[in-house]
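> Take a look at the structures listed below.
Please treat every number below as a calculation from the coordinates, not as lab data. Quick caveat: nothing in here was measured; it's all calculated off a predicted structure. Cβ atoms are built from the backbone, for glycine too; each structure is taken alone.
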Structure I
Amino acid sequence: MRDIKLSSPTKSNILQSAISLFYDHGFDGTSVRDIANKAKVNPSNISYYFKGKQGLLETCFNRFFEEYLSFLEAEVHKLEHDSAADCLKRSVFNILHFQSENYLMARFVWREVSIDSQVIREIISSYLMKEKYYMKMLLEAGMSEQTLKKQPISFSIIQLKSMLTMPFLNSQQLREVWHVFPHENYFIEQYYRQIENWIDMLLVNEEVVSNGKLIVL
């Protein structure tokens, strides 16, 4: 897993240890002492740096979603000079690789999101709304420029979101049943091509009318 660097080596060590334990045992199944023992620090360090286990949870979610959303935001800013289809594909490619490189945290975050507790809703509600906003902007831009087909945006986002999260939310099933590993670059490259094909077949408008002329993309 790629080290998500923080300002202090001790702080980074605590966070990486917490992510590993949260991945293995869940948030509720992990104690502050468990984290301290794995990180080889005094439990007081966790209170000092994160204000306890709840603070660690919030840090995990904040760091994950801020980088996750940065890929979508970057592509929204490129819509002025690139097609929406290209921007959408790049965001998918970057998000998949980010999650693969940080698969322990991705698995933990999406699993906790699926539980839908009050605590989780409070932490991530704004992030999920931003995700919807950026994806909607990409799809609307494509439909406006006629490079993407007009269709219900909400269902397209739901399908795309499912494809982006499924390998990490269900990583154990993929390993044990299908013998594929979401943290391996080979899997991500192959999986991206499948999503790219989905975008081309379902979303991309192959025939665009421009100045009264039919253009085949």
Structure II
Amino acid sequence: MGWFNRLRQRAETGDPVDDRTAERVLDMALRQAEDFGMRRFTIDDLARRVGLSRVTIYRHFPKKDLLINALLTRELHRFLSKAETVVEAQPTPVAKLTEGLVFCVVYLREHRLLNRLLRTEPEIILPYLTTQAAETVAEAREWIAGLVRAEIDAGRITIPAPDVDSFAELLVRMVLSLVLTPETVLPIDDEAERRRVIELYFIPLTRRFETAAAERAATTAAQPAAAQPADSL
């Protein structure tokens, strides 16, 4: 189980941070990390920023690593929750793909902490997104594939089983690439142009999946009902 899955599992099943003081500490910890990164992150600086004593912070987070893990877990939970909310709110597979891709690309490209680490402390996070990204890609692929299979089970799209993971990984790798290498000729910083890119290169594939599902449903509906045995006298 990789770091992505561990954090996601904690985000989904771990005890929520419902203490207002702990939430306040995490809010300030996020700003601290955004402003100074992880190497220069200290509990002393955080205590001054929050306006609390070190003792109070340690009461909620006994170690710095626990605080950092809680912060990363909360950020991951926010991302996954928002992404799933965006996708589930859409009425069609095409809309789910479009809005889901737009959300993920924009959210991650504009995430201050992620971009701070990529810019000033890449050694902390970059290996998990590049040379050591096998688990990250696999687990993100599994998450997206689960959403795709839900559409298949609902009869809205039809994709051959071996292609589900391939389709999901294609989306993962595209998002990763656009986050890790923000300079691109693709006009993704403009909303209208971003949607045009998705319309040109990704929507046709999803429409093909929708068409296959519609054709299968029509074929099934056109088949005569199986002959029923006559009632015994």
Structure III
Amino acid sequence: MHKTAAMLRHRELTQEIYNIGDEVAEYTEHIAEAIADYDGELADDCLAEFSEIVDDARQDARRVVGELIGLRQALTSGMRAGVLSASAGPEEKIPEPELLDAEGLEDLFPLQAPFSVQTMQDALTGRTDLVVQHLGELVEYTLEQTDMVARELGAVSLPHLYARVGELVEAVTEGWIETVCEDHPAFTRTMRGGNPPEFLKERARIDAVVAKVAAKRRRRGA
């Protein structure tokens, strides 16, 4: 491959790594937004979408990183070595967020009968706030680790990273659904709707634009 073409391809693939990480992070945020609105059904739907995104991310990351490794070797070992240089050494890895599941939420915010309405509300809002915070930490972890790999391919394994993030997101989401939504459905019904997810508004806006364009095309074809 010509050097200029190789450099352009290198930029494209590096950007693709960032795009993959952004998508995993974005769908994690969707779950957090659904949970912040106490919508268990939406959170479950978002988790299903997220699982598909993670599966795709693992496959895409494996392909992109493999091609990037070959390109970087070619660009740093050819006649004009030094045009693209590797990092001087591996950077310190960012600590992985701890596992948080149903058992952990109940330990941190226990509810032992008999309890008052206020005690229940404090425990359930505490669980919810912690889950939203934990998902936010997983978003930051995903983005930071992805950036590290984009700059130093051998820093971590992206397929393994996304698999682990998937496990952590699934554990905390299912833990919240179990200990808040399923155990206390009346409470979540009362709380739902106070904090509508932003991503739903964006989806509605996109759907409206698509419908408008489709309507114009139909009128032109009439």
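> Out of I, II, III, which structure matches 0.50 when FRET efficiency 1/(1 + (r/R0)^6) of positions 32 and 136 (r between Cβ atoms, R0 = 25 Å, to 0.05) is calculated?
Working: I: 0.05; II: 0.50; III: 1.00.
Going label by label, the one that fits is II.
> A value of 149 was computed for volume of the Cα convex hull per residue in Å³; which of I, II, III is the source structure?
Derived from III, not from the others.
> For which of I, II, III does distance in nm of label points 7 Å out along Cα→Cβ at positions 56 and 192, calculated from the coordinates, equal 2.7?
Comparing all candidates, it corresponds to III.
> Still on this structure, I have one more. Mean count of other Cβ atoms within 10 Å over residues 24-31 computed as 18.6: which structure among I, II, III? Don't jump to the answer; show the numbers that get you there.
Numbers: I: 14.0; II: 18.6; III: 22.8.
For mean count of other Cβ atoms within 10 Å over residues 24-31, the value 18.6 is produced by structure II.
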